[in-house]
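Read through the structures below before going on.
Each value in this text was obtained by applying a stated rule to the coordinates, not by laboratory testing. Note that the structure is predicted; figures quoted are calculated from it, not measured. Cβ atoms are built from the backbone, for glycine too; each structure is taken alone.
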Structure P
Amino acid sequence: MRPKIYLTRKFDFAASHRVYNPAWDEEKNREVFGKCSNPAGHGHNYELEVTVAGTPDPETGYVIDMTYLKSLIDEKVIQLLDHKNLNVDVPFLQGKIPSSENLIVALWQQIQALLPPGVELVRLRLQETPKNCFEYYGETLPPH
């Protein structure tokens, strides 16, 4: 029986956003989201950890070539986010409030679709600030 191995790769990107609900007036947005609803927005230097799992290929010893994983996520995900405004510049966030919670779920959907067969996405960890961190394991969220 071949072992299941877990691999984690870290990625960095800088992005700005404004956390607000466009259906609400400015007063309610300020009340709910505080300074994160500043009309001019604000930015973060994010750190994203991507953990995948699988069994090593008997011919290579790899679950996935880490260089391939890095280039795949850099080109197809990070470049869409880095030095961008999450509210307006990122196609996969259109129509969503760009909270870190919504961002990490959207990132899961993007990354999962890129992975080759036999490689399972098991965890994303998004560090927004030195004190705020978000983790997602692909759970289905219940309908509201």
Structure Q
Amino acid sequence: MTSDSPIRKLSEDDAWEALGGTTVGRLATVIDRQPDIFPVNFTLDGRSIVFKTAAGTKLLQLTANATVAFEADGWANGEGWSVVAKGRAHAVEETDELDRLEGLPLRSWVPTVKTHHIRINVDEINGRRFTFGDEPADEFDTAS
């Protein structure tokens, strides 16, 4: 990528900053040997990702296969960004930690009971920033 490239790699700190500026992401995991993606509301807790879920498919799968990917993105003012974090997810069960997590700004879109806090301990995070613009002309485009 050159300095005038419309795609720029984010530093690790910039990737965390971008991730911290949004509240909706996608959890990617494998269920019955098939990939699946779930939208989740989340917040950051230091350099980890925290979300809540109800008992069900996500929670069951995370106990069987804790290796996950998490993606979030956003755009404004002619620029966009995308961050992908990979790591291991686990249910938080310690009472003191659960009490502390309840104080984090984690709000659900849907008014359902979600009693399980899940933490993703991130091993790898990568991000990119995109500058939007006109699509380049195809060198074989005869209409131009």
Structure R
Amino acid sequence: MESNWKFNHIGSVVRDVDKTVEYYQSLGIVDKATDRITMEGKKAKLIGRFIQIGSLMIELWQPVRGETVQQEFLNSRGEGVNHIAFHVDDLDKERDKLVEKGIPVVFSVKDQNGYMAYFDARKVGNILIELIQPPK
């Protein structure tokens, strides 16, 4: 791990985000759960939620429509962890380093909430890397 990468969360793909949150809450291990988050564009839609279990933050994504890395993961592997996310100080700099090592960007967004990018490190272990640069 790069020295300036700070662990943020693990991300998991699920078939039903609300049932998943309810299940973990029923076990009595969830300290906090967020409301639904919807990411929707012309070609795809995802529904997500975060749950906190102790110091671990888990991001849950349910693909609804479209061809996304989450839907691809669900189709090929079923439910489970598909990415690990880190905060970084300079996403462009870290992107260049990863791309130079043969790890391409799969998806990125830059908006008022900051800058994030998923990198295709699935060659071994089938796990994506998400880097997040919070807004200044």
Work out which structure the value -0.53, -1.05, -1.12 belongs to, where log10 I(q)/I(0) by the Debye sum over Cα atoms at q = 0.15, 0.26, 0.29 Å⁻¹, for residues 74-113 alone was derived from one of P, Q, R.
R
For distance in nm of label points 7 Å out along Cα→Cβ at positions 66 and 82, which of the structures P, Q, R scores highest?
Q
Cα extents along the principal axes in Å from the coordinates reads 60, 32, 28; which among P, Q, R
P
